[in-house]
Each structure stands twice: as structure tokens, then as C-alpha cells.
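Nothing in this text is a laboratory measurement; each read-out follows from the coordinates by a stated rule. Please read all numbers here as calculations on a predicted model, not as lab measurements. Cβ atoms are built from the backbone, for glycine too; each structure is taken alone.
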Structure 1
Amino acid sequence: MQDYGFLSIVPPLLTIAVALYSKNVLVALIVGIASGSFIIADFHPFNAMLNAIEEQVLAEFTNGTQSQVIITMMVIGGFVKLLEVSGGAKAFAQKMLSIVSTGARAQMLAWLSGLGIFFTDSGNSLIIGPLYRSVFDEFRLCREKLAYILDTTSSPISILIPFIGWGAYIMSLIEKSYAEVGLTENEFTVLIKVIPYQFYAFLALLTVPIVIYTGKDYGPMKRIQAEYLQNLKFRHTERADRSSATDTPVGMFLYPLGVMLALVGALISWHATHGGITGAHIRSTLILSYLTASLTCMAMMRRHQGKSFTEMMGIFITGAESLVYVSIILVLAWSLSSVTSDLHTANYLASLIGDSVSASYFPMIVFALGALISLSTGSSYGTFAILMAIAVPVGFDLGASMYVTIAAVLSGGLFGDHCSPISDTTVLASVGADCNHLNHVTTQGAYAGLTGIVTLFAYWMAGFYESPYVLLVAIVILYVAMTTAMRFFGSLSLPTEAARL
């Protein structure tokens, strides 16, 4: 295996730098892929071009899993467009205005809905996002806030559920790592004992209601929300006229949605009792459910609005086409992840762990390194695989707690993945909320960054005092830190609305 050393982290660093400078994620990803292929090809321009196209982009585009994700997204895009054109989404938003009276309650409802879709991290955003876009619009909340809630209730809730794909994957890594150091404890038992130390997952999930409770925003989210409200002033009359003209029955939204959710529940339950739930099962479930829901919506539009199936298929295809740009971003993000894999970026970063570190500081260091690897590669799964194989043996030799060490690996990978602009869950949250991707990355980063700092401190405490009660202390610290940040740097999301629930 060729050792690229420091060069292995150049492509992800260059990608992030170009993205921040150019504000164009496509340009940044292309630069990252090109630079990585240039290094892989020993700086030979022609070979680098072939590597970038054949071994990275085309290989990822034709990958079975990746193709399934793109098809799933486009089917959902078609369904969302049908709801939009039918007026069902608008009718649902109007109905929600009479049920949920404040923007804070709308955000809490989106958060609770996200927690309910715990069985899939990627499907979470694609299921919940389209339901709440129009609701957030009606309450004058920027789409970036919706994307933040979607992203924060995807992987952080999935990683805490031991009986879904995340749990099965993590248990396989635990079993292998334990076998290498001679530990025989059952991997399921280990995973259960690790859960109270998964600080970032718990803290990230709780950050959302804390932000909602304050009724304020700080950092990039504050700026984006202010710009959104300013732009609304210029469209106020048009928006009011459009709102008052809505007379479509809410059933145009609820019936297709009910069909979709019923099928999702039924198919997931069937797979769970017939061999277990895999990623392919999740994607096929979403495709079948959304296609059936689309047909239901078409039937209702034909009956109530007299539209032809040819016209409605055109609407569906238009919705699917709207996700071509995002699909390109996803393919390039996967390609960059492939480049970092070929460059062994994760291995280089993981090699920075030495065996002379104090056992008390080891979990904190593992968390920081896991965050760095995941942020650079955009893959929490890849980070888990690389770092678990290194951290468990080193931690065992140092005498560090195995439960806290494993939890630090998981939290570090989760945190970096949550913040990474090239993570598929980050991209899909932007898709679900239908907002600018870089805006989502920067607005979310301010909140996730503060949560990550509190998590780092929590692992420092856990390294000295191994106790589940560290989580309670961390929650208190998070609340104080977040409310203090809002007090000194924040402003009300909606100046005319009460902040409290």
C-alpha cells in the first residue's frame, strides 16, 4: 500500500477551501477530485484525467448503491412536484397554520417527526423534508433551519438504535476488534453499554429543542434568516394573494401521504421479519411507496381537477429533473470520498494516534481524530471501520475504558459526518429542505461546532470519571453554552413571534 503521507489530506482540505472561497460546491468538488487523481497518478496529467473519470466519477455513478439513491431521490422529486402542482402541499400548510400556531411548534413537530423516522438516516430527510417545506414557508422560517433539523435527526438518532443497519454494522466492527485483543464479551452487550457514552448523538439531538426554545439564531443561521425575512417584504403582497386563493382540499395531500407512510411501515415491517432490513430494502421501500403515492395523487388530480395522465406524467418528470443538479453533487461527493479512500487519507490521520498517550486523555483524542477523518472523507461508516481497528487495540494496551473508547470512535465519526459538506446525509438534508447546500453546511456548522466542543469536554471528563452521569453534566453544559451564545450573539428568528412554545 503506497503511503501518500501529508498529500493524502490535500484534496479534502482543498475542496473545503475552494468551497468557502467560490461559494460553488460543484467547482470545489471537481477541484478536490482532480487534485486527488493528480496525486494518485504520480502527477501525470493524462493518467490523472483518466483516473478521475474512469476510476472515480464513472465508478461511483455506476455503483449499485449510489444509483439506487439517485433513482430514489428522483422518484421523490416527482411526487413532491405533483403535490405542489395539485395544491395539496399548500392546502396542508394552510391546515397546519390552524393546528400549529407558532413557528416554534412547527419546528418541534419537524424534530419529533425526524425522531420517528429512526430506521433510515438518508430516508429521513427525503421523507420529512418535503412535508414541512411549505409549513416553514408559511411561518417565515428559512429552509436552512429545516435542513438543520433534518440533518440533526438523521444519523444521530439512527446510531442509537441497535436493531437497524447502523447497529448491525457497528456490532460487526466491535466483534472483530475485540477478537484481535482477546476480549470475548458479546458485541450486542457491548453496544448497549456503549450507548450512554455516545455523547455527540444525544447532545446533537437535544441541541435542536434548545435552539427552538430560545427562539433565536446566531452565526450564519442568523444572517440567512434575516435575509430571508428581508426578501419576504418584497414579495409580501404576492404571497398574501396566493395564500388566500388556496381552495384545494387537504385530502389532496393527506391521502397520497397516508398511502406512502402506510406502505413504508408495512414494507419495513415485512423486511424486518423476513431476514432483516438492509440499505437496499430501505431504498426499494421508498421507491415503491412514493411511486404508489404518486399514482394516488394522479388519480385524485384526474378526478378533482380533470388533468390527463400525460400532463401529470410530465409534472412528475419535471419534478425528477429538478434533482439532476443535486444528483451531480452527490456523485461528485461520492467520487471525492473514493479519492480519499485511494489516497488512504483516513489511515494517515489515524496513524497520528500514538501509544504514549495517557489513558485518561485517550477518548478525547479519539473523538477529535474521528471527527477529522470523517470531516475529510464525508463517511462515518468508513471512519468507524478505520478507527475502531486502531483505537480499540491501542486503548486496550493503554488501559482505557473500552466502552468510552468505542463511543468516542462513534461520536467522532458522527460529528465529522454531520459537518462535512461532502457527506451524503448532509447533501440529502439540503435536498429534503430544498435549500442551498453551502448555506446548509455553514448554518448547521455553527450549532454543530458548539455541540462538538461540549462533546470533546465530555470525553475529557469520561476519561477521568467513567460514568453515564457524565452525559447529564454534558447536557447541562450544552444548555448553558447554547443559551449564552444566543444571549450574546443571537437575535430573534421571528421578531413578531413569541419565542416560547
Structure 2
Amino acid sequence: MNHSVIRFILGYVVGFMGLFLMLPVLVAFIYHEPVWFDYAIVAFPCLIIGIANSYFKPKNHSFYLKDGFFCTGASWVVLSVIGALPLYITGEIPHYIDALFESVSGFTTTGASIVDNVERLTHASLFWRSFTHLVGGMGVLVFLLTVIPLAGGDGSQFNLMKAESPGPSVGKLVPKLRNTAQMLYLIYLGLTALEIILLLLAGMTPFEAINTGIATAGTGGFGIYANSIAAFNVKCQWIVAIFMFIFGVNFNFYYCIMFHHVKEAFKMEEVKMYTFLTLTSIGIITFNILGSSAGLFDALTKAAFQVTSIQSSTGFSTADFAVWPQTSRCVLVLLMFIGACAGSTGGGIKVSRFVLMGKAVHKELISYIHPRSVRKTILDGKPVTHDTIRSNNVFFGTFMLTFFVSVFILSFENLDFSTIFTAVIATMSNIGPGMSLVGPAANFAFFSDVSKLVLIFDMLAGRLELFPILMLFHPVIWKDLFSKRRCKELKNAGKILKK
């Protein structure tokens, strides 16, 4: 493995964490809160490390896929560990495991919390929790690709982007991969700014609008009030619901719309299925809760908000859906597994994977009926390779294995099955709230430290599509990391590339 490139990228991650931490320092100054010092003493060492790192650029930029996966997993662990420090040092979350849980939940855009009453937190900490969603939504390494010229060509950059980007595959929107990353962030930040403006016009204060807007953009779900978005008027709730749906759509769709490829955009099968699932679920839940709501519009508002919140994996709430009728809860749990589109900021297994799985099942049935027929799997008018289908199947198997192991470990807590089952799927799919004791009116504080560490692993594994985090536990990777022979091979490869 290329130690120098991994060190260089991790150093940049630490440096940018220092820059990010200066924002809550600014918020603390605005609201005259003494916690600015606690954030500053974490920010400045990070800035110093980042600046020093920029002077030691690697000579060999060869970077392979496993290097990308290792670097991605390590970067997110570093992010989470540093991000927890100010929450712990301020004393607002006095137990470090709890602070780490909150930090991981923020960066992975899960929104599951251990804080009993968020309104007791300072403005600086409330902003930091929401801002971690914005950083984690699109991905910190994708962000790095937009602002620093990582050498090594598109191949090395692709390996980084593939390791962090959600969905079965990642590709270029434009010829240069760095320009692709910049385009994605332009769409991401543009939509975020639009939502913040609309929320201001709908009656939110600037602090409320900024926090809600960036938490929605990352499909995170950390609220600044104990009753989440129920604290705001119906206009604000509908704006947030619409943007939760928008951020759950594959960003390639918006690129096609922006650059006059409208027909290509509306041919995307994943987006069609995502829209169909959303509208169908809203319809089912609306009529299922109609009897307990104050009329049709109230039922529609609650159903639309919770469906878009769960399917986009945001996790905001306007009602305690854990007490809704069984049918409504069943629909929401199924949506927790499915999640949003690939190439969005949403979590879950992803709609595209279920579309591919359905096509694979159909192809298998046809092969039984017509054994000699040769059929290709087509998605969006293009043939899907066998490797894509294979990796899709492997992902499903790995996801379910990780899910069942996590449920088994949490079963030692001796809690009801609904709590354990939905706690795991809510963290693995980066949803946030689950059902029963982890519903939207509750939190995850009652779990033991061991269970919290398992859920922390689930959040990271779910956000990074399992394999970058699982790779950190593979002994071969660590053996290769410290292998002198491997370093020599990479040096020779670098010389060949220069020639």
C-alpha cells in the first residue's frame, strides 16, 4: 500500500476538520458562549497538522482500489474521533462513547441521538451537530477532490470516489473526475441554499433555517428542538418534506436536467421507482391514519413528511409514528431497508439495488422457462455487466449478515425485539429513529457502551457501503500496510508511470 499518499490524504482530512471546527467557534462568538475555547483547542492542532502535511507531498501517487477503501474507512474514523472531542470537552456530553456516538451519527447522516434534551445544548454545539450532516452527506473525500488537486490521475481519484460514494457504481458526469466532484457539490450546495431561503420566507429564524437546511441536505435529521420539525408551521414542514425527497434522488438526474438531457433524466428507472414507492407509501399511510388525524390534509401532511423522512433516511419527525397503526409502521420499516437512490445523500440499501435484484430474479425465471435463451439485464437502456450483478448480490448478503450479527449482539440487552430490530436497521440504513424504545420521541442513550459501539460500527458500515469499514478489520490489509516489499513495488510503479 502507498503509505505516503494515505498519510497525505489523512493529513488533509485532519486539516479540513480544523477549518470546519472554526465555524462553531464563530457561532459561539455570535451568541456569546464560552464554549468557543473548547472548540478552538481542538481546531488549532488540526490546522497545524494540516498545514504541516501540505509541505510533505508524496512523490509516488500510485493509488489502487484497496488503498482507496482503506483510506476512506480510516478517514471517516478520524473524522468521527476528532468530531466527538469538542462535544466531550465542553461537558455537554460528558461520556466520550456517547460523544463518539453523536459524532458518528452526525457524519454518517444517521441522526440517532443520545441527548435527552437537545434544547439544553449551546448554539455552537447545535450548529456543529447539523454541520456534520453537511460534511458527511456528500462525503469528505469527494469534498477533497473538489478543492485540492490530488495527483495520480483519474484512476486514483476514481478509487477514492468509488469507495465513498453510495450505490452500486459511480461514474463521471464530465470527462474529468475532479470536475464531476465539483459539479456534484455545486448541485448539493445550490439546493441547500435554496431550501434555506424558502425556510426563511416561511417563517424560520436564520439559525433555525440554516440548521434545518444543512441537516436536510445531508439527509441527517439532527433537530434543534426536542419535537424536531413539529416545532415549525405546516409551510415549513412541507418545504422540508419536499427537499428530503429531492435530496434522496440520484444527483445524476439533476445534472441531466441542468444540461438539457431531460429525456435521459426521465428514463432513469431508479428515480421512477423511488417516486412510485414514495407516492404509494404516502397514499397507504394517509388513509391508514386518517381516523386518528384532524382531517385529510393533516393525515396527508404527516404521512408525506414521515415517508419522505424515512425513505430519504433523514430521520426528522412531526409525529410519533411508533404509535401509528401496524400497517403504517410496517410500510415505514420496509422503507428503512430500501432507502433512497444511489448517488444521493440518502442511506439504506438503495432503490437501484432492489431494481437490479428484481431484474436478476426475472432473468432467472425466464432461464427456467426458456433454458437456451440468452438475455441481458438492461438498466436505463444500457446492459448491466455480470460483475455489477455479482457485487449487488454480495452486498445484499453482506448487509443481511452484518444486520443479523448486530441484532444478535444487541439481544443481550434483554429489550423487546422491535426496539433491537429497528435500532439496527435505523443505524445501518442511516435513518435515525426506529420503533418502540428508539422511536422519534425517544433516543439511544439507554444502550450499554458495548451496544453503542456496535451501533457506531453499523452507522459507519451503512454510510460507506460496508466494505471500506470491513476492510479495516482484515488482517491482510494491515500486513500489506507494513510490508516493505509492497512499498518497493509501488515505488517502481510510480517510476514507470512517470516515464
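Observations on the structure shown:
- Value 7, 27, 33, 25, 8, 1, calculated as P(r) over Cα pairs in 10 Å bins from 0, in percent, for residues 36-283 alone, assigned to which of 1, 2: 2
- Which entry (1, 2) yields the derived value 4.9 for distance in nm of label points 7 Å out along Cα→Cβ at positions 52 and 188: 1
- Structure responsible for -25000, with helix-only ellipticity at 222 nm (-39500 (n - 2.57) for each DSSP H run of 4 or more, over all residues; to 500) calculated and labels 1, 2 on offer: 1
- If relative contact order in percent (Cα under 8 Å, 6 or more apart) is computed and equals 26, the structure in 1, 2: 1
- Parent structure of the calculated result 1.00, given that FRET efficiency 1/(1 + (r/R0)^6) of positions 372 and 420 (r between Cβ atoms, R0 = 30 Å, to 0.05) is the read-out and 1, 2 the choices: 1
- Label whose coordinates, when P(r) over Cα pairs in 5 Å bins from 0, in percent, for residues 292-395 alone is calculated, return 2, 11, 16, 12, 8, 7, 7, 7, 7, 7, 6, 5, 3, 2, 0 (choices 1, 2): 1
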